[in-house]
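So, here's a batch of structures to check.
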Structure I
Amino acid sequence: MEQPREILRMTGISKRFPGVTALDDVDFRLFPGEVHALMGENGAGKSTLIKVLTGVEGVDAGSIELAGTAVAFGGPDQAQNAGVSTVYQEVNLCPNLSVAENILLGREPRRFGRIRWSRTRARAEELLAR
């Protein structure tokens with residue numbers, strides 16, 4: 001039986017900040033259908049790993065592949081366009097907005113500069129159904 005193909009492979013990821021090694025030669029793989037929890041003490045590098053994956057931070061060493069293709073995101077928008085995004089643990093919701101509006105805040109589908117509300121709701125439903 002054929003092994004399922006990795007949808008994500010992070011190999012040898014290292015990230016340093018002045019006076020701190022946040023990530024040191026970290027490997028992470030994800031296969032279709034898997035669910036992972038990233039756990040560790042404060043300062044263990046959990047948030048940094050996710051920031052590297054989502055293009056918020058660059059890597060000092062290592063590589064990232066999505067479905068076998070090497071990627072190097074220059075920012076969160078590039079990661080989002082490739083289907084990679086995150087919801088941070090410090091979720092600050094806007095209570096006056098709907099669930100759909102909170103999920104897609106800043107990334108609402110637009111046409112001619114105007115938010116397409118029906119498409120925003122449909123996209124949020126797609127994301128929540130995953």
Structure II
Amino acid sequence: MNKELWIKQWFFEVLAKVNSSQLQEMATDPFIFHMAGGRKYQVTHQEYLSFLAMWHQRFKNVQFQLTHILSDDNKLMASYQCHATYHGGWLRIPGKNQAVHMTGMMLFKLENGMMTECWMEDSNFDLYQQLTHYLD
């Protein structure tokens with residue numbers, strides 16, 4: 001398995017395009033999703049696709065750039081930057097078509113080429129500051 005290709009497909013097909021067939025080829029159903037603060041969820045493909053669809057309603061014109069890719073045995077990690085246009089709906093912050101910049105890291109545990117667990121840390125606080133600075 002080409003791990004660099006795998007991670008590019010995750011970001012540029014699953015995350016950026018909400019590609020359900022690509023998700024089915026890349027992740028077990030369900031899989032474990034770890035979020036900031038230690039929260040952990042078991043999510044089905046349908047639940048994850050619904051979350052991504054909602055995210056894409058709030059953030060449009062999403063463009064990812066992978067800044068680092070690291071792999072070790074059955075783990076794969078990428079740090080990323082993301083540019084998008086905010087259209088409202090996140091934390092009740094009104095949308096004004098603001099250009100936003102996000103950063104983060106995702107760590108994936110793979111078994112037989114399929115992702116079984118995912119950890120995500122992102123720049124939500126910085127994003128909040130970008131979207132509310134005009135309120136001052």
Structure III
Amino acid sequence: MSTTEPKSSTISAVYPAIRQLLDDLEHLILGQRQLLQRMLMALLADGHLLVQGAPGLAKTRAVKLLADHIEGDFQRLQFTPDLLPADLTGSEIYQRDEARFVFQPGPLFHHFLLADEINRAPAKVQSALLEAMAERQ
């Protein structure tokens with residue numbers, strides 16, 4: 001596997017936009033600079049981010065604002081003990097007028113998924129989420 005180092009000219013071109021995005025978010029979310037920086041790092045690294053904190057610290061709002069600023073779609077999913085893997089991935093829904101099944105994508109197909117209280121979900125649901133994250137699906 002070969003890796004290429006980013007060119008300094010590429011980094012120089014992108015940095016002002018990233019800096020402006022961070023500044024814009026900091027004006028909207030006060031006192032959460034570290035969270036905002038880590039969200040941008042995860043985004044740039046094409047990774048995932050685990051955010052933990054007390055209620056009321058604007059975690060959900062921060063993710064939603066980031067999604068809005070980069071024109072991505074956002075979905076918040078409250079994990080509960082009765083959640084099924086298909087609730088994450090989606091399922092085939094019968095369309096009577098077309099007389100066929102059509103795939104209805106679940107929350108995993110959004111650009112930003114805020115998975116709230118993952119620990120409450122059954123093991124199969126947690127496994128489906130982790131598999132999608134690991135496989136970049």
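No lab work stands behind these numbers, since they all come straight from the coordinates. Here the structure is a predicted model, which is why all the values come from computation and not from measurement. Cβ atoms are built from the backbone, for glycine too; each structure is taken alone.
Okay, here's what the table says:
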{"read-out": "When distance in nm of label points 7 Å out along Cα→Cβ at positions 72 and 112 is computed for each of I, II, III, the largest belongs to", "value": "I"}
{"read-out": "Given 1.26 for Cα Rg over 2.2 N^0.38 Å, calculated: source structure among I, II, III", "value": "III"}
